[in-house]
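The following blocks contain the structures, represented as C-alpha cells.
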Structure 1
Amino acid sequence: MASMREIKRRRASIESTGQITAAMKVVSTAKLQKAKGRVQASKPYNSLMYDVVSSVLAKSDNVDHPYLKSGDSKKKAVIVVTSNRGLAGGYNNNVVKLITKGDFAKEDVLVYAVGRKGRDALKRYDYQIVEDYSEVMNGPVFSDAANIGRAVLEAFARGDVGEIYIAYTIFKNTIVQIPTLTKLLPVEVKKDEAKTGTVDDLVLMNYEPEAEEALNEIIPKYVNSLIYGALCEAIASENGARMQAMDSATNNAQDMISDLTLKYNRARQASITQELTEIVAGASAIE
C-alpha cells in the first residue's frame, strides 16, 4: 500500500489537472457557442448553393465541361481539415482514418492539410503533403477558403489531379460530430433530381454567356462555398469534441480524487491504529 505522503502528492497533482481540464471545458464551451453561430449562419447559403448548382447541372445534358468529368490523372487532391491542437478526444484521428482506412491508394493521394494534427499524422503515414494551410484554423474566413479552392482548382485544371475531395467533421450537435469525406470535383450530377414531372424541370438550361464561361464562374464559387462551410463545421466540431473530452477528464479526475481520499483515510487510520498498538504494547511491557 502506498504511503500517505505518496497518496497526498498524487491527489494534489490530480486536483491541479482537474482544475486545468475544468477551465479548458469552460473555454471550449464559450468557443463552441460562437462557432455554432457561424455554422448556422453559413449552412443555409451552402445548402442552397449545392441545390442550385446540382439543379443547373442536372439540366445541362448538352454541356461538356472539364469540371463535370474526371481528369486523366489518377491522383486525388484531398483537403484534410483537422485542428492545430489536441485534447479533443478522437476528433483528429477520426478524420485521418477517412484517408488511411479508406479506398484511396497512398501513392495517389495529394494532401492539402488544414490543421497541424492531420498534417503530422499523415506525414507519419508517408502521405504527400502538397500544401499546408494550418494557420487557417486559427480563425477561418471566406478568403481562406477561396485560396484553398484556387489551389486545388488550378491543380485540377493543369491535370495534376483527376478528382478533388474534402475530409472534415460535420457538426450535428454538442455530442455528435460526423467525420465525412465529400467529393468536390468532378461535380456529381443526379439526373433524377431534375425529373419531377413539371415542364420547367424538363427544360434544358440555357446559358448566357456561353456555358463554359458561366460554369467557369459558378463552379469555383460552389467549391469555395463548400470549403468554407466545411471549415465552419470543423471549428464547431473541434470545440464540441474538446468540451466533451475535458468534461470526461474532469469527471475522471474527481473520481480518482475520491478514490485517493478513501485510500488516504484508510492509510491514516492504519497508521493511527499502529501507533496506538505500539503505545499500548510499550505500556504493558513497562508494567
Structure 2
Amino acid sequence: MTRVAFVTGNGGLPKLQITTEWSAAEIYLHGAHVTQFQKHGEPPLLFLSAQSRFQPDAPIRGGIPIIFPWFGKPVGRSGQHGFARNRSWALQEITTPEPGTIYARFRLPPAPELGEGRIVVDFLVSVGQTLTAELKVTNHSTDTFDFENCLHTYFAVGDISTLQVVGLQGVDYLDSLEGHQRKTEVNDAIRFTGEVDRTFINTRHRVEIHDPAWRRRIRVEKTGGVSTVVWNPWIAKAKAMTDFGNEEYQRMVCVESGNVATNQITLAPDEAATLTMKLSSEALA
C-alpha cells in the first residue's frame, strides 16, 4: 500500500510523509529536504541530527541537503553551500507512475539570483525499493550560467570506527584539511580514525559504504555528476557545531554526489544539466 500525507513537521515546517510497501520517507518543503528514508525492517538509511534546527532561515542538519549554486563558501559569496537548502520549495506534483513507487516533484521559486525565473531548478524524488533524487537545472537566459551542485547525503551507520567507504581507490581528491592539496587515494577503502573531508574529482565511480556494525552495504550511484565528497567531522568539529550532537559523528558519514570545485558546470543558454543519485542497500556478506 502506498500513502502520501501532507503534515506539519518539526518547527512547524510543512513536510510530506510517504509510505510504500517497501519503505518510508519524509521530505520537507524547506530546502526540498529529504530527512528520512528507511526500508521496512532496516535501520534508517539517512542520518538526521537530534540537534538540527528546523527554522525557515537555517539549513536542516542531516538527510539530503541540496547544495546549489555553490559549494562551500567561495570568495565573494555570502552563506555556506548556496541558498537552495534555506529556501522553501514549491511542490509541483505527486505521481505513481509504477506500482509501489511514489514520485514527488519540487521547484525552487524564482529569485533575483536566478534571473527571476530564467534559471529553473527542479528536484524529483522517487521513493520505493530504492531512493532516487534528481536535480535538474535549466538555463532559459541568454547568458551562460556557472554553478556547482551537490546532494550532500548524510548516511546513518552503526559505528564509524569500523566503517569503510569503498570504490575510490586511484581517484584524485582535494584534501580540505590540508589547504585543498591534490592527492590520490591509494587505499582500497577509506577508514575513519579522525576527521575526513575529501572532494574526489573527475569520477563517475559507484561508491559503497560497508557497515559491519549493522551488517549493511549501501550503494551510492550517480549520473550527471563527476564529484564525490566524503566527510566525517570527528570529535573537535562535532563539538564546535551548534546543530550537531557531540557524539553523533560516531553514527554518520557523508558521501555526497555532485559537481564541485574544478568540476563546476557551465550551462549554455537553452541547455539543461541533470544530476541523479540512486541509493540502495543490502545485507553485507
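Throughout, read-outs are computed from the coordinates displayed, never taken from laboratory work. Model, not experiment: these values are computed from the prediction. Cβ atoms are built from the backbone, for glycine too; each structure is taken alone.
Quick check on the output: -0.61, -0.88, -1.39, -1.57 is log10 I(q)/I(0) by the Debye sum over Cα atoms at q = 0.11, 0.13, 0.16, 0.17 Å⁻¹, derived from one of 1, 2. Which one produced it? Derived from the structure labelled 2. Tell me which of 1, 2 gives 4.8 when you compute distance in nm of label points 7 Å out along Cα→Cβ at positions 13 and 229. Comparing all candidates, it corresponds to 1. Structures 1, 2 were shown, and Rg and Dmax of the Cα atoms in Å, for residues 157-212 alone at 11.4, 32 was computed from 2.
Please compute mean count of other Cβ atoms within 10 Å over residues 45-52 for structures 1, 2 and give me the label with the greatest value. Going through 1, 2 one by one, mean count of other Cβ atoms within 10 Å over residues 45-52 is largest in 2.
State the single structure among 1, 2 that was used to calculate FRET efficiency 1/(1 + (r/R0)^6) of positions 29 and 69 (r between Cβ atoms, R0 = 35 Å, to 0.05), giving 0.15. Answer for the origin of the read-out: 1. Computed over structures 1, 2, relative contact order in percent (Cα under 8 Å, 6 or more apart) reaches its largest value in 1. Computing helix-only ellipticity at 222 nm (-39500 (n - 2.57) for each DSSP H run of 4 or more, over all residues; to 500) gives -21500 for which of 1, 2? So the calculation was done on 1.
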